[in-house]
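What follows is calculated from the coordinates using simple rules that are stated; it is not laboratory data. Here the structure is a predicted model, which means the values were calculated and not measured.
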Structure P
Amino acid sequence: MAVFVLQDMSDNFLTKALEWRDDCSPVEVYCSPHKDVALNHLLEVNAKNPDLRARVVSCEAGPKNRPLLPQTQSAA
């Protein structure tokens with residue numbers, strides 16, 4: 001099953017506390033089982049910060065339907 005999270009262009013994830021962080025655990029990350037709900041949340045966040053460049057990202061759900069966050073790719 002897939003869940004949907006919000007990620008900005010700096011590879012930070014939106015937490016439930018509405019903070020953009022790259023060092024958060026899957027428990028802290030805002031996620032939704034429905035893409036339309038995640039998209040609506042993205043629109044609300046964009047209304048508060050029009051310069052924000054973020055997107056809805058699909059992730060596999062792990063234990064307890066928490067997202068398995070993709071690893072960020074570091075420059076080698």
Structure Q
Amino acid sequence: MASDQGLLNILRLIEVALSDPQVAADYQLATHLNRGAAAVKSGYLDSQCRNDYQQAINYFLMVNGFKVSPALIQLMSL
């Protein structure tokens with residue numbers, strides 16, 4: 001499990017990413033990010049949940065290019 005500060009950083013990035021209308025409009029990505037946020041809020045973000053939202057981000061970036069929320073790029077490295 002990530003440190004408390006690490007979890008807070010992930011939650012902040014997810015919230016910033018979801019504030020982007022392009023991200024929020026993508027059902028698959030928004031669903032995985034919301035699940036990640038819920039896991040962080042519960043205090044435990046497991047590797048499967050993190051893998052799920054990272055795969056959704058990868059697909060989103062592949063389809064939409066990299067002119068998207070910088071928060072998505074940062075989430076990939078955490």
(request) Work out which structure the value -6000 belongs to, where helix-only ellipticity at 222 nm (-39500 (n - 2.57) for each DSSP H run of 4 or more, over all residues; to 500) was derived from one of P, Q. (result) P
(request) Match the computed value 5.2 of mean projected area of the Cα convex hull in nm² to one of the structures P, Q, and report its label. (result) P
